[in-house]
Structure I
Amino acid sequence: MKSVCIFEDDIYQNFLPLAYSRPVYELRCGMYSFLERIVLQYPDTEINLYCREYLKNLTAESHPHSINKIGSNDKGCLFINGRLLLSTPIPITGKEEIGICDDAIVYARLNRKNSLSITSEKFLEKGFIHELKKKINVKAVDASLIQYPWDLIHTNKEQIISDFKTYVKTDPALEGKYKGVHFIMDSQIYIGKNTVIKPGSVLDAENGPIYIGNNVKISANSVIQGPAFIDDDVVIQALSRINAGSNIGRVCKVGGEISNTIIQSYSNKQHYGFLGDSYIGAWVNLGAGTVNSNLTNLYGSIKVQLSDKIIDTGQTFLGMIVGDHTKTAINTKITTGSIIGFACNILMTSTPPKFSPSFSWYSDNVTRAYDITRELQVAKRMMARRNKEMTRNGEKVFKTIFALSETERKIHDN
């Protein structure tokens with residue numbers, strides 16, 4: 001049995017707050033997460049996962065793979081960086097070597113002895129690459145290693161097109177199956193089982209493919225423009241505009257106008273309001289009329305704050321990055337390039353800060369840390385509405401994130 005191990009490296013910190021509650025390889029771009037895309041290219045292969053130790057048990061609940069240990073394979077292992085957008089498989093067999101791009105490990109093909117000597121924590125150390133270089137042959141490679149969340153947003157449209165072309169077979173006769181629905185370029189549209197599309201809706205794939213999953217409900221007079229990806233069990237409200245680059249995860253409820261935005265599973269943006277060039281975590285609820293700006297009045301490169309660093313993204317269009325379990329009130333107005341942390345509650349009639357530390361409570365009169373006990377209760381209530389229960393491991397991760405994000409809050413307070 002051949003063996004592959006997908007790992008996180010120290011760059012996971014660039015993906016906070018999205019990566020607080022999941023390994024980086026569970027983030028999505030195109031039709032798949034990093035992990036799903038890698039696994040697709042290695043059938044009949046033993047898959048192992050390396051992640052931060054506090055995420056180990058929660059990650060094990062979602063995946064059948066070995067977590068933070070190498071399986072029983074006696075032929076060594078191919079380690080693959082979990083933020084690699086893999087388009088063609090890296091050979092599992094061959095001489096020992098590490099593939100390097102911009103001084104980061106893209107992959108490491110190692111014999112069994114060397115494989116077993118490397119723990120998940122090693123890949124998280126900044127200097128580990130220099131240790132490997134001393135004893136393993138180095139090969140410079142050209143690779144798509146994603147550096148920041150906005151790289152996912154920027155790459156999303158092209159990746160949907162690429163994934164659709166590679167993995168999807170379409171139905172050549174859609175028109176007769178959905179009465180009163182208009183299809184443009186139906187050869188580039190896929191619709192899954194038990195999906196309902198109400199009359200007056202338009203699916204326009206002229207500029208890119210559209211993938212609609214199973215059990216999706218698209219209400220009347222909605223417009224979906226490709227490239228777009230709508231996962232299983234999504235509800236799209238009436239009169240919605242789902243523009244190019246929209247990437248909506250499982251069991252989301254969406255409405256209004258969405259453009260070039262990735263939304264993880266179980267989040268809600270049901271009402272009117274523009275959401276563009278953003279990445280939204282899981283279990284987020286954006287209140288009615290919540291809007292974000294994705295372009296400055298100066299039409300210049302957008303700067304963001306990540307913890308204590310100000311970074312020039314090089315992007316002209318960038319909306320917001322929102323961590324899991326965050327909520328906004330009605331008519332919330334969010335400025336260009338905002339970073340909103342894990343489990344925040346935004347209740348302001350004025351514009352919130354561009355950087356909101358995780359577990360922040362913002363209202364017009366109060367700015368404070370969100371009480372962890374109260375926020376856990378809210379998170380559990382929201383999950384129960386989707387017939388999900390927060391497990392003991394999930395609760396432990398929630399509390400760990402609260403402790404880890406204390407540094408964010410101190411920086412912000414000062």
Structure II
Amino acid sequence: MLKQLLQFSWNKFLALGFLIELLLLYFTFSNSASPNILLYIIIYSLFFLLFLLTVQLVKKSERKNISLFGREFSLVQVIVLFGLLFRLTLVPTAPTTSDDYYRYLWEGKILLHGVNPYEKNPADSSLNFLHGKDLPSKVTFKTMAAIYPPAAQLIFAAGYFISGESPVGLKLIYLLCEFFTLLFLLKLFRLQKENEHQIIFYAWLPLPVMEFFVNAHLDAAAVMFFVMFLYYTMKENLIGSSLSFAFSFLIKLYPVFILPLLLKKFWFKKAVFFYLLFLVVVVAFYLPFLPDNKPLTGSIFKYLSRWEFNGSIYNFLNMFLHNGQTTRLICTASLVAAVAVISLRYKNFLSAVYTVLLVMIIFSPTFFPWYLGWISAVNPFIQFTSVMSLLFTINLTNVTPMGKVWQEYTWVLLLEYIPFFVLLSYDLYKLKFKK
């Protein structure tokens with residue numbers, strides 16, 4: 001009975017796609033007036049269950065086309081079209097579980113008015129003439145200047161230029177980015193001679209859909225360049241690889257720990273060229289933003305040294321050490337050591353990137369749901385059950401902003417990370433058994 005239920009048919013596949021679309025439409029209309037975190041959690045969970053069911057159907061599919069609107073479409077094309085439709089549907093909805101977009105738009109606004117966001121923080125009284133209905137009154141940590149890199153600031157400025165204090169402009173930019181992310185994932189599947197149907201693992205995955213197009217998180221743009229970097233690296237295109245990585249880094253600093261892998265991938269001479277080109281592009285973007293009276297990296301170092309949320313090993317160690325700085329130092333040293341070992345011993349570049357992203361999850365003191373957007377883009381090639389588990393359970397962290405006081409809950413951490421580490425052990429055993 002279950003086998004028959006999971007046998008692929010176009011009717012079942014289209015029904016699931018339209019059911020997800022109805023869920024997202026309901027959320028968009030229900031959430032527009034007043035953001036509802038509980039509704040977000042419920043919709044995410046239902047979306048994920050329907051996504052898993054669709055994945056099982058697609059695994060059983062044959063390469064058959066369907067005629068829609070007088071045209072022939074392949075399964076891959078329909079998967080991508082639905083994925084883009086899901087994202088487009090959420091563009092009008094109000095950000096719900098995060099208010100980061102207020103800072104994005106404030107920094108974009110002041111940049112458009114010729115103010116350096118690394119020099120003046122939102123509390124600076126000299127910027128009072130730029131105050132609007134929500135900006136900067138709803139920006140958090142008003143005494144901190146910008147932490148996001150220069151290319152991110154240009155995206156913020158473009159988003160504000162398109163739609164003012166509304167996040168719609170940012171989401172439209174992200175929609176274009178996600179189109180290219182899906183395009184380059186398909187190119188990478190073809191290059192690797194992998195089944196292109198696996199694009200569903202990103203196209204229909206709830207996390208990038210909800211985090212990028214409800215909460216308007218910047219990672220959508222950075223992930224696009226990251227996927228381009230993976231493609232050009234596997235294609236041995238040194239210039240494309242270096243430029244793509246530079247732009248990804250210039251939007252979000254997150255992929256910095258991937259850099260050591262390039263030494264083995266390209267070997268010494270080519271790696272040196274990669275690093276030099278990367279450095280030139282990064283310096284060229286940062287130079288126009290150098291502040292006159294304060295260090296450029298002040299805010300980012302403050303973030304890295306103080307922020308903590310949803311860390312797995314970090315929270316576990318801190319239960320015994322009761323010292324955040326010591327725990328942070330141990331986690332950072334462990335992460336650096338793990339990356340060094342991976343960089344020296346890996347055999348497959350994509351698997352090495354995936355492993356580095358995994359150890360970043362494990363040792364990071366701060367791990368918000370949208371950080372999983374990066375490993376989500378690589379997961380279609382590896383498909384660890386543990387990562388899929390975390391992509392589902394990380395939704396529980398959205399309980400934190402529901403309270404009047406920002407606090408983490410032990411039960412959330414246990415429900416997230418016990419299944420993750422148990423299944424990670426299973427994934428690693430299965431990988432070893434295969435070898």
Structure III
Amino acid sequence: MTRTALIALIALGTAACEAPRQAMPISSEAPAVQSRAVSSAALFGTPRPFAPARSNAQIAQDILELGFRLESGREIPQFSRFEGPVTLRLSGAVPPLAATETDRFIARLRNEARLDVRRTTEAANIVVEFVPRALMRRVVPDAACFVIPNVSSWAEFRANPRGAHLDWARVVEREKVLVVTPSDTNVQEMRDCLHEEITQALGPLNDLYRIGETIWNDDNFQTSATGFDMLALRVWYHPSLRVGMSRADVAARVPAILAQLNPRGERRSTVPLDPIPTPMAWNIAIESALGNHNRRRSFRFAQDALRLALSEGWQDERLAFSLFLAARFAPASEGEQALNALVSAAAIYASRPGGDVPRAHVELHLAAQALGAGQYPLVLRLTEAAMGPARRTENGALLSSLMLLRAQALERMGRDAKAEQLRRDAVPFAIFGFGSEEAAANRRAEIAALIRD
């Protein structure tokens with residue numbers, strides 16, 4: 001397969017919540033919501049999230065690590081949550097479709113997580129304030145959206161941005177929480193931020209690279225709340241837990257809660273429990289690769305992460321993501337090694353609980369390589385396998401990219417009418433995921449350019 005196809009596809013984006021940690025960024029700034037954009041409900045219909053695929057023994061460990069540690073590595077000494085019904089209000093420069101996406105998500109929280117959450121226009125426990133991206137980045141440059149306790153407005157946060165009251169480790173009972181998210185972004189990124197930050201406002205605060213089936217993972221492959229996330233929130237708000245409990249107290253109760261809420265998880269075979277916590281050196285290497293603007297340096301950091309993953313003997317999502325990034329940032333001279341890394345990453349994701357969605361992202365890259373090599377039937381097989389998970393996770397950017405790859409292969413096979421219909425069908429998903437008709441047209445052109453006659 002051609003090296004050119006791999007290197008060209010690396011530039012293709014699939015959208016994510018945190019700008020510096022995007023799995024495949026398309027540009028430094030997301031375009032504003034366009035008038036032709038439609039809601040996730042209009043595009044995808046009734047939500048069909050994947051059910052949690054891990055065993056209850058693994059999920060119990062995951063919830064403890066997600067709930068009693070911050071992303072910085074600091075431990076959280078006590079269990080915290082809201083007590084009683086939770087209200088939520090939208091504030092600031094609320095963009096089109098924000099209320100629609102929020103109401104759809106609240107319905108999921110009520111139906112799947114069984115939480116008593118409702119939206120209000122009055123004072124609320126959770127305030128989602130929409131702020132211009134440039135203004136946000138002047139204050140918090142490394143995040144596209146974030147959540148902070150004990151304040152209810154951007155102005156209140158800005159008045160004392162380093163106050164001790166903003167320390168999540170000191171929070172016992174949650175009373176008010178602020179979610180800050182861009183007012184000038186595309187619908188998919190807006191939706192992604194709502195899902196990730198509202199779920200963290202309600203429940204566990206940590207993100208873990210080693211769990212592939214959660215939105216609380218900085219690889220950003222999952223773009224909407226999953227069945228795992230909803231189960232974790234049900235556990236978090238179980239009546240047998242109380243604010244202020246220690247980790248040991250919660251650990252003693254979680255297995256019985258999971259047995260009650262998720263009986264299938266009791267019967268699932270347990271893969272070897274993931275060693276925790278992940279060494280900080282690996283996290284730093286990953287974040288340095290993703291946050292660096294110099295491609296050669298990003299490749300070196302990705303190689304560092306891969307070496308660490310191999311030395312730790314991991315066979316989980318952390319090794320797969322290390323392989324993925326090593327391929328993503330590989331120079332043209334490393335084309336064959338990059339292909340091998342992608343194949344290995346896909347195989348690991350296929351073996352992991354809930355690995356369908358991360359594998360679909362890898363298959364996007366493999367399909368592009370196959371397209372560049374003229375292996376059109378392989379493009380059809382790879383895109384067919386990946387489109388189902390992309391649709392179920394409601395990722396318009398990923399789904400439209402797969403559809404356009406598939407259309408290009410169909411055209412080369414002489415099936416022009418089918419190809420053109422598929423391109424037309426991809427447009428609303430591309431606008432949802434990338435933000436504009438222009439961005440959708442650019443994606444089509446980028447994929448067409450993968451073929452070199």
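Bear in mind these aren't lab numbers, they're just calculated from the coordinates by the rules spelled out. Keep in mind that what you see is a predicted model, and the values were worked out from it rather than measured. Cβ atoms are built from the backbone, for glycine too; each structure is taken alone.
Name the one structure among I, II, III that helix-only ellipticity at 222 nm (-39500 (n - 2.57) for each DSSP H run of 4 or more, over all residues; to 500) of -21500 was derived from.
II
Can you rank I, II, III by relative contact order in percent (Cα under 8 Å, 6 or more apart) and just name the one with the largest value?
Result for relative contact order in percent (Cα under 8 Å, 6 or more apart) over I, II, III: largest is III.
Here FRET efficiency 1/(1 + (r/R0)^6) of positions 210 and 394 (r between Cβ atoms, R0 = 25 Å, to 0.05) was calculated and came to 1.00; which of the structures I, II, III was it taken from?
II
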